[in-house]
Each structure stands twice: as C-alpha cells, then as structure tokens.
Structure P
Amino acid sequence: MLYSFDREFRVEYYETDKMGVVHNSVYFLYFEKGRTETMRHLGFPYNEIEKRGVMMPLVDQYCKYLSPSYYDDILTIRTFIDEMPCSKFNFRYEIFRKEADNKITQIAQGHNSLAFVDMKTNRPMRPPEWMTKILNEKLGK
C-alpha cells in the first residue's frame, strides 16, 4: 500500500431503503466520496484534472457487503492507493461503522478502476506527467 486516506461521515436518511438499511447502490457513492476526497487531499481535485484536459471515467467497480448500516450511523471510508497508476488508476476501499461502544465494524470493501482519457481526442492515454510527478512527491517515490 502506497497511501491511504480516511473520511468520516454520517448516513443520511435518503440513503436508506424501505427496510431501513443503506441501499446497496449507495456504497458506490461512498466509494466516490472517498476517492474524490483522496484526490483532493493529494492535490488534484477532479475540476483541476478536467481543466488540464483529462477525464477519468470509471471502467470497473466491485463491492462486497459485510454488514448492514443504518440511518445516522457514523461511517469511515478508508481509500487506498496500492500502486502508481499506469493505464488505469486503481483504488481500494474499506468502510467501517463506529458502534455505540466505540467498537469498529467493517461493513463493506471494494475496489474500482478509472481510465485516463484525453478530452480533445476522446482516446485513452497514459497518466499525465504532472499527476505522476505530484504522486511521486506525495507518496515518496
């Protein structure tokens, strides 16, 4: 693992389904929340990436559900970068729930991959040099 970043948040009512649990599709939004905050923390929020002519579409995604979460739960999304990006930028996630007794329970895990696309040509590209440079500086490579 090269890098990890944690973000704590509270489950909102609209994220739950009729059974009172967080709907399965919402976990992918949590992954996005973790990924965008991680990217921002590293120094390249998506709006900056796009200003530089690069899009990063999602090409692969997976989630394993381990335990349900409910309205008002306090969750932490931990986002991992395990390797420097090549043709894709891969992220791994773990989501934890803080219990009333302060015990921590892992409730989900997953991963996804984003490609790099040149906005002018709409063609795949390698990671931009400026991004690789920032990652090398931040991750001590």
Structure Q
Amino acid sequence: PYKEDALTALRMDATNLEFPSESFDIAFSISSIEHFGGKNHSGALRCLKEVERVLKTGGIATISTEYILNDKEHPEFFNKRTIYDDLINKLEKLQLVEPLDLRITTRTLDTAMGLYDTEGISHPDILLRYEDLLFTSVMLVFQK
C-alpha cells in the first residue's frame, strides 16, 4: 500500500528528463534503457547521463538491462564489452557501488530455455536463448 495522492505519474522522454538537476535521492529503471535506440547504445547512455544530472550527490541509481552471456553483438542488449565501453566507462559522476560480477554457474547455464518456450516450465526463466543469443538481466547499482 502507498498513499495514492502522494504519487504523480508523468510521461516524458527518459533521455531528456524534465526535472531540475540534483532533484532525486534515488532513481531506478527496470529493463528499459536497452530500448532507447541509437548507435552503440547511445540512447541508453543519454538516459544515464540524465540520471546523473537529476540525481543528488550521494544518490543511488539502480538500472537493470538485458545482458548477453555468449558475447554476441546486439543493437539493444549489452555484452561484457559493450556494457563497459558504451555505458559504464562513459559516465562521469555515476560510479558502480562495487565491481560487476558477471560469472554464471554451469548449473544456471543448464537451465537456459527458449524465449518463447512456455510449456512445462518448472523454474523461473532466468537464462534465455533467442536465435544465437544467450541472455539474462544484469542489475547495475550506481552512486553519484
């Protein structure tokens, strides 16, 4: 439960936030930034630059996005190279709160299922296959 009268939903461009700088203590995005387009994930970077701007010093940003485990390239999803080269290393004020641990166990790898497989699911779809991609989600936690 929450106080509905204390919540205001606004529609705007995530790459051009209509808030003053240093407005928020916390920002979060769940599986969105990969859809903002642009060459070399430039839409995702523009979004995180806006998060840098509107987040107060000391504030926390949590960002989840799609992460490719088998190092294939994809225009929307990130892999080990692009998550650093196109995103993390281009941020000036947001720093990861701890190094990313991108390891995955063999046991988890064995649970990979097709993106559209729906019959007989006995576990959460943590690891997915689509065409030549093997992917999951990664949570990035930054502090400004």
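Read-outs throughout are calculated quantities, based only on the coordinates presented, and are distinct from any laboratory measurement. These figures come from a predicted structure and were not determined experimentally. Cβ atoms are built from the backbone, for glycine too; each structure is taken alone.
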**Prompt:** Between structures P, Q, where is volume of the Cα convex hull per residue in Å³, for residues 69-116 alone highest?
**Reply:** Q
**Request:** Check the numbers for mean count of other Cβ atoms within 10 Å over residues 29-36 across P, Q and tell me which is largest.
**Result:** P
**Request:** Check the numbers for mean count of other Cβ atoms within 10 Å over residues 5-12 across P, Q and tell me which is largest.
**Result:** P
**Which entry (P, Q) yields the derived value -7500 for helix-only ellipticity at 222 nm (-39500 (n - 2.57) for each DSSP H run of 4 or more, over all residues; to 500)** = P
